[in-house]
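So, here's a batch of structures to check.
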Structure P
Amino acid sequence: MVRAIKIIALACLWLAPFLILARAFASDWVSVWSVFRVPTMSPPFMDLHAITDGVKTLKEGGDPLINNPADPLHRRLPYPRIWAHLFSWLGIRESDIPIIGIAFCVLYLICISWLIVRCESSLGALILLIAGLSVAPLFAIERGNIDLLIFFLVFLGCAITNKFLKSGAFLAATVLKIYPIAALAVDAIRRPLKTNIVPIAAVLFAAALWTWQWRELNAMRQAAPVSEYFAFGVLVLRAQAAHMSWKFFAVCCAVAALIAVIAWMIRPNLDESQLKSKLGEMFLVFGGIYVFTFTVGSNYNYRLIFLLPTLPFAIELIRTVQHARWGITYVLLVLGAENAFARGFYHSAWLNDMFTFAIFAILLPILLSQAGNFLGNVAVILRESSSVAASDDQATR
């Protein structure tokens with residue numbers, strides 16, 4: 001029965017987006033995606049057009065991060081310049097955009113298929129199918145957003161076991177977009193101190209690279225507008241707070257504080273063996289990316305796809321007596337966040353905020369606990385080193 005459910009889930013996972021894409025290309029792009037409540041814009045794969053238009057600006061001697069007149073909407077390129085250079089070197093033109101958009105979709109579907117195949121229960125396979133075809137991933141597919149490629153690279157880094165290739169995949173994702181640096185950091189603190197030289201070196205290199213490119217980072221920040229709809233993160237909450245009355249703002253702060261307290265109180269006491277598993281690794285790495293992006297920026301909701309690989313770990317916890325309630329709560333919150341911002345429901349922005357903040361509040365204590373364990377191990381090694389040094393000094397005297 002489990003195998004049959006997995007086969008059905010995989011068939012639906014691949015058929016649904018490709019049927020939508022086929023229908024959208026054959027008729028009207030916007031109207032087809034609107035049927036599924038996905039925020040949509042024309043032309044197809046709109047976010048990829050920003051890059052090809054940026055290439056045109058680059059060839060004319062301009063800087064698409066500062067001014068991108070080739071773009072019909074005059075959108076500045078919100079991605080690192082390397083994307084414009086890559087498209088230019090590879091000869092990718094506007095006519096190639098459908099191929100690139102579909103390729104990104106395929107990479108995403110491969111990752112979700114892997115999760116479904118590895119799932120041990122029918123319920124888990126169905127949950128992953130629902131999550132994989134939620135509004136957030138469909139939003140990413142509709143835009144042809146590069147987060148689909150970043151998602152694949154981070155997923156690849158989690159899937160492979162070679163420590164050099166793992167750090168290489170995370171580092172490649174970080175070069176293309178800064179936020180996967182969180183994956184490098186989580187990978188570094190998860191490993192024993194004697195074996196984490198490579199990930200620590202990768203973190204330092206990525207930090208140095210983006211520090212050197214701080215002007216480009218600042219230009220990207222200015223090019224990406226803070227949206228109060230279809231988005232999540234601290235900057236989104238701050239923008240929304242600017243339009244609130246002080247009474248409503250006080251109520252929101254009280255609710256946020258209550259959510260944070262509850263999340264802290266119900267945090268699971270997880271065994272290290274659970275977190276060191278492959279599913280535990282994905283939970284921490286992708287959860288770390290989510291917490292990082294929530295904290296430092298404004299993110300369109302297609303970036304919620306980074307929560308999907310955290311679901312298998314929560315699904316496994318549902319099968320335990322000790323953490324079943326926590327697992328159920330987490331799965332429901334993720335499914336809610338993936339769909340709460342559906343097109344046409346602007347009045348439900350507060351619901352999207354509640355889901356995304358609650359997930360942030362749940363993940364943060366777990367990640368802080370991992371960081372605390374890492375710092376504790378460092379302190380122990382430093383004390384042992386100082387003791388050995390003191391003993392050697394005494395012996396010498």
Structure Q
Amino acid sequence: MQDTVQEASLDSKIDNELVKNNVTDAVIGSLKQKYGTLRLKALDDKESYLEVKEAAKECAKIRNLATKVCKAGREEAVKIQKQWVAKEKEVVGKISEVEDPLDAEIKKFDDEVERKKQEEIKRKEQVYINRTQQLTKMGALYSDNHFSLGDFSIEGELVKECDEEIWNLELLPKFQEQYKIIEAERLEQERIKKEREEKERLEREEFQRKQKEFEEQQAAFKRQQEEADRAAKQAELKRQSEELEAKRIKQEAENKLWRSRLEALNEIGWNGQYAFFKLSGNDNTPVFTYEELITLSESDFIERRDKHNSDVEKYIEEKKKADELKMQAAIEEQKRVAAENERKRIEEEQRQAEIKRQQEEARKAEELAKAGDKANWEHFMEQLNKITVPSFKSGQYRSKAAEANSLLQSIKSLK
């Protein structure tokens with residue numbers, strides 16, 4: 001109840017200080033009423049901008065005044081608060097001189113209890129590790145929280161928690177007993193396995209001996225067969241060598257004849273595969289094939305050679321004329337393309353100039369639309385001054401020209 005009364009008294013005091021400095025709800029309401037809806041009419045409207053700026057200055061003036069009054073009012077409270085904080089630090093520091101050593105002693109005791117607890121946990125863990133190693137060496141298996149060996153099984157938790165006497169006198173001996181039984185069985189199985197392996201070794205050695213005798217017999221037979229095959233191959237190689245030599249001699253004679261006749265032919269039309277094709281139309285009939293070059297009689301070869309060389313010379317002359325005509329046509333086409341490109345370039349320049357002129361007129365029209373009447377009138381007079389009245393020969397048009405000129409001068413004299 002007392003706190004509420006004090007708060008109400010403080011609110012009243014704050015309100016009175018603000019009223020003394022003319023910071024009242026009425027003043028704030030007046031600001032809201034006058035400027036609450038004030039906005040720029042347009043982003044480039046300077047008149048409304050100045051109105052908004054002046055309104056902001058008036059609001060800032062009232063705001064700064066309110067800040068100044070409230071800051072002055074809370075200076076005493078800030079001073080009192082700093083004194084309370086300083087006293088709190090002083091008292092707490094004195095108490096801490098007694099309390100901190102007591103807390104340190106409590107921590108020593110708690111730390112020692114925790115150390116012994118952790119030491120016991122580690123000891124039990126090490127005991128458990130040693131016991132599981134013993135069981136693992138004997139071949140015990142761990143499954144479903146049980147250690148099992150042979151017919152004996154106990155819970156893993158019992159292995160971990162039982163004391164040394166129970167472990168050494170009761171549990172471990174039972175595992176050792178099962179280990180001896182299993183080890184005896186293992187040794188017996190190992191003895192049986194060794195006997196079986198020895199028997200299999202002797203049988204394998206006997207089989208290998210018989211296999212070796214058979215392989216030696218096969219090798220001897222193979223050597224005899226290889227000797228016979230080698231003699232037959234040598235005879236066949238000798239026959240093939242003699243046949244190849246005869247073919248080589250024949251081939252050399254044919255190549256010599258082919259080269260001599262090839263030198264007598266015009267090389268135009270040679271297709272790289274020992275054939276000369278006709279040079280007109282789509283006729284791919286060969287003039288000579290390789291076979292013909294080495295089998296034709298000398299008179300037949302000379303007759304067909306002379307005709308082929310004559311056709312080649314004629315073809316070369318005709319091809320030269322055709323190439324000249326193609327070259328002339330290509331030059332004419334280049335000239336036509338160049339003229340067409342130049343025409344397009346001029347048209348594009350004219351089009352760009354027209355676009356630029358239209359853009360300039362649009363820009364000026366936009367500037368005039370934004371400008372005042374004076375600028376519009378000056379632009380109108382500028383355009384009017386560009387008009388010149390032409391001269392005419394007939395009296396009728398000279399009279400009209402004079403009247404038009406007089407009207408233009410009258411308009412130009414307007415201020």
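From which structure (P, Q) was helix-only ellipticity at 222 nm (-39500 (n - 2.57) for each DSSP H run of 4 or more, over all residues; to 500) calculated, if the value obtained is -29000?
So the calculation was done on Q.
One of P, Q was used to compute distance in nm of label points 7 Å out along Cα→Cβ at positions 131 and 299, and the result was 12.6. Which label is that?
It must be structure Q, since only it matches.
Of structures P, Q, which gives 16.8 when mean count of other Cβ atoms within 10 Å over residues 187-194 is computed from the coordinates?
P
Comparing P, Q, where is relative contact order in percent (Cα under 8 Å, 6 or more apart) highest?
P
Looking at structures P, Q, which one was distance in nm of label points 7 Å out along Cα→Cβ at positions 75 and 99 calculated from, given that it came out as 2.2?
Of the structures listed, the value fits P.
Can you spot which of P, Q the value 21, 11, 5 was calculated from, given it is semi-axes √(5λ) of the Cα gyration tensor in Å, for residues 27-66 alone?
Q
Please state which of the structures P, Q yields 0.95 when FRET efficiency 1/(1 + (r/R0)^6) of positions 11 and 139 (r between Cβ atoms, R0 = 35 Å, to 0.05) is computed from it.
Answer by label: P.
Which of the displayed structures (P, Q) returns the greatest value of mean count of other Cβ atoms within 10 Å over residues 107-114 on calculation?
Evaluating mean count of other Cβ atoms within 10 Å over residues 107-114 on every structure, the highest lands on P.
Matching task: 10, 11, 11, 13, 18, 23, 14, 1 is the computed value of P(r) over Cα pairs in 20 Å bins from 0, in percent. Pick the structure from P, Q.
Q
Read-outs throughout are calculated quantities, based only on the coordinates presented, and are distinct from any laboratory measurement. All values reported here derive from a predicted model rather than from experimental measurement. Cβ atoms are built from the backbone, for glycine too; each structure is taken alone.
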